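What follows is calculated from the coordinates using simple rules that are stated; it is not laboratory data. If you're wondering where the values come from, they're calculated on a predicted model, not measured in any experiment. Cβ atoms are built from the backbone, for glycine too; each structure is taken alone.
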Structure 1
Amino acid sequence: MDQGNVVWLNGTSSAGKSSVAKALQDVMERPYLVTGLDHFLPRLPERCFVVSDGIDPPAAEHFLLVYRGGTARTVAPRDGGETVYGSGELVEVRIGPGGVRLVAGFYRGIAALAAAGIDVVVEAVVHDRRVLEAAVAALRDSPVLFVGLHLPREVAVRRERERGDRGPGGAAAFFDLVHAHARYDLELDTDALGPMECALRIKRALEDGHPRHAVRALAGGAEQ
């Protein structure tokens, strides 16, 4: 059985990942399953997400959401589950050991789908080195096209504000972290290019045999 393709989209909050993923589904002849941690994490119990000012408490077993200007906790429905917000501006997400295990399991699931011949688009905000290492370890033997989605900080912040479907801060908080590994198979500017143009460039890369070396290279570096 041939393996399925994995298109791994990485960018800060409001970089356009969901729009590009939907456009890619529309242009590809084979069906692509779209998933991401935004679909996975809301299925966890809300107690796995702790809202903090970063001082009290300074860490959590799963996910610590650090807010500036207000830590009043809100739980809201999202993607068939629940998501947790603070009342201020998100400035950091600290992932505990339980959170790293969950995310590692998610990426192993993506690898299993690909091994079963399923084509997958993964939306990601890889802002923690441990998550990157777990992901590339899981995906190193899968045919992954690792795609970096870039845009100016101010554009991401504006888009996040205009969306209004989540608390403020994520676009800026993740901006300097999400591309820190600086290695992709394909990089796209989602400010200059619309979702359909991005999708068509990804399609061409998949169909024209564009090199897919980033994940294996990153996995090799993580082992050193």
Structure 2
Amino acid sequence: MEKEHFEETGGEQEKANQAEQAGSSCMEKGDHDSALQYFNEALTMYEKSGQKEDVANILGKIGAVYMAKGEKDTAIKYFQEAAAIFKETGHKLAEARCLNNIGLTCIEKLDPAKALNHFMDALAIFRELGCREDEAHQLGNIGSTYRDMGDKNNALKYYRESLAIFKEVGHKTGIANELSNVGYILAVKGDPHNALRYFKEALPMFKELGAAAQAEMTQKNIDILLQKTM
């Protein structure tokens, strides 16, 4: 009898994993409705098995689907449920990433103040865990949120902190993006000479990375600033 129970449980777990994989495949193809169907099937099976981490993971994936569909409030609901379970089970890194997703969704809802709260909560966890790259990305998100709120001084502060960590860990895309962000803030603060320095440092990095759109925009910013400093 006990053996039969384990075989049945293993079968349900395998079915849940297959449904989750099918949902992820549909998500990659942009078939959001089918992705939701598969993810919800997996969620039901994971809930029956009592595997809280699997439940939280699938809740986060469902949130991502709703985010892609533009249903932001529903996305936040699922991200919050996932974050709560990760917090309960002590999976701090996953909790922080859910908090970040909530913040990003709040940005989409044009609610930067609420986004900032979630970004700050996530930042504290990344720092506690020593996840430097995640910390750098989070600092960048916070800088962009302050920029959207019109707080140029705090935007500059967090962009510079993000830049320093990306340089420390050797994350070239992060370095280039934050150089550009710092340059932008310095430009709007009326410091074209220093802004130029950052943009000129970012430009060859974008070219090296094959980021054509970013390189083109950076070159335009350089051209505009050069005219101002002539």
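Once distance in nm of label points 7 Å out along Cα→Cβ at positions 32 and 64 is evaluated on every structure in 1, 2, the highest one turns out to be 1. Please state which of the structures 1, 2 yields 19.4 when mean count of other Cβ atoms within 10 Å over residues 152-159 is computed from it. Source structure for this number: 2.
Upon calculation of FRET efficiency 1/(1 + (r/R0)^6) of positions 56 and 168 (r between Cβ atoms, R0 = 25 Å, to 0.05) from the atomic coordinates, which of the structures 1, 2 produces 0.20? Computed on structure 2. semi-axes √(5λ) of the Cα gyration tensor in Å computed as 42, 18, 16: which structure among 1, 2? So the calculation was done on 2. Kindly point out which one of 1, 2 the value 19.1 was derived from, the read-out being mean count of other Cβ atoms within 10 Å over residues 120-127. So the calculation was done on 2.
Comparison across structures 1, 2 (criterion: mean count of other Cβ atoms within 10 Å over residues 72-79) gives the highest value for 2.
Of the structures labelled 1, 2, one was used to calculate helix-only ellipticity at 222 nm (-39500 (n - 2.57) for each DSSP H run of 4 or more, over all residues; to 500), giving -30000. Name it. Only structure 2 yields this read-out.
Suppose you compute relative contact order in percent (Cα under 8 Å, 6 or more apart) for every structure in 1, 2: which one lands on 30? Derived from the structure labelled 1.
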